[in-house]
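Engineer: What follows is a set of structures to go through.
Laboratory data are not the source of any read-out in this text; all were calculated from the coordinates shown. Computed from a prediction, not measured in an experiment: that's the story for all the values here.
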Structure I
Amino acid sequence: MALILCLETATQVCSVALCRDGKVIALNESIEHNSHSALITLFVEEVMKEGGYRLEELDAIAISKGPGSYTGLRIGVSTAKGFCFALDKPLLAIETLEGAAMFLSLTHPICKENQNALLAPMIDARRMEVYTALFDAAGHRLTDTSAEIITADYFDHYPDRQILLFGDGAAKFTELFQDNPLITILEDNLFSATYMAPLAEERFMNNQFENLAYFEPFYFKEFIAGKPKVKGLYDN
């Protein structure tokens, strides 16, 4: 049984949850664009106050490790590491897609009614590409995380199976799959620190802690910085 602070910054959502025994007792989050650096420590302060605990009482800090936004992941991981070093607490890491799939498997009616259903959490990777993986109705991984361009026949390898698409990358496929009765898209289902609670508790109990000195986010793709738009700085 543990008191864990969960930080989710892998996507557009800046989300902080205080969790006790695998259940969320305080949550604060925002979908304001590029707000992670300005809000994350404020949200930590607010959820600790709402939950009635001091930072020193935490048992661990959990971070959503990606894939996702390079900048968001850097902010989240550096914040989590800072708290861990300052408070002498262990670090837990939850892959973003895995945490979302496990949470949905425990809470969505379709997962309880149809054990043959598939879960496809999706993180927007711009244009028609998403970071995704497939999980069964119990939240167990079936495929590795990959960057995919989703086409109308993408799920044809899984005939007669109900599939849930969710996350901030799922809504852009609404029109593509609108005539497919086996595919359900949860359009308002954004990523949240809430999703991390069950796996964070499980990993704490199993002592699955990260090496603070060497832990890095799961970027999936290398970060490529754009050239500054300063006239005359680069040759044509």
Structure II
Amino acid sequence: MTTPRVLIVEDDDAIATLIQYNLEKEGYEVAIAGDGEEGLVQADERLPDLIVLDWMLPKVSGIEVCRRLRGRAESRNVPIIMLTARGEESDRVRGLDVGADDYLTKPFSVPELNARIRAVLRRIRPGLADDRLSHGDIVVDRVSHRVKRAGKEVHLGPTEYRLLDHLIQHPGRVFSREQLLDAVWGSDVYVEARTVDVHVGRLRKALMQEAGPDPIRTVRSAGYSLDLEA
């Protein structure tokens, strides 16, 4: 499989270095541009497979970089994930309107950024995406539908597998029972919300078969999260 190349356009050196370190650990080839102008030059010199683009940049703003990239035939279809401290809905909509594929508000968790990158690549450029998702010592092979924890096979029923597959794509994010019902069972199927508790219990038991910390966090009055420290 070709190594995906990610261009990080970010003027905060600490954030750029943190992202670079973690993406290279995941097997990506990474380049960094410190401002919007340099980002456009680098994208023009060697087109990346995905761009992580900060909203607030010197010289040329992230929104303008996104707009220009979408205006060029060669870079029109390059996936773009925007990073920003702006959390207002109107800003998110504006970022998506100019062509961003996803949007992450600072501060963000590195596992979530990794998951978003994998999800965007799978959706837009499936040939580049690794069909193995991992968080901590849990690995989901989406081709063979096999799950391992600490190298040992974990046997799951189909519902528990879909539940884990959804949670591992968004590590650290808390989902309500209703959100999990829609994602795992489908919005057109009527299932009691408490059914989610039963299947989360089964998933938790299967993942803890070989001991190890509980990877699923129950958030009172909110829902569930895959929150094992990576």
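Engineer: Using Cα Rg over 2.2 N^0.38 Å, for residues 98-161 alone for the comparison, can you identify which of I, II gives the largest number? Don't skip to the answer; put the middle values down first.
Structural biologist: Details: I: 1.12; II: 1.31.
Structure II gives the largest value of Cα Rg over 2.2 N^0.38 Å, for residues 98-161 alone among I, II.
Engineer: Please state which of the structures I, II yields -11000 when helix-only ellipticity at 222 nm (-39500 (n - 2.57) for each DSSP H run of 4 or more, over all residues; to 500) is computed from it.
Structural biologist: II
Engineer: Separate question: Hey, relative contact order in percent (Cα under 8 Å, 6 or more apart) derived from one of I, II reads 23; which structure?
Structural biologist: Source structure: I.
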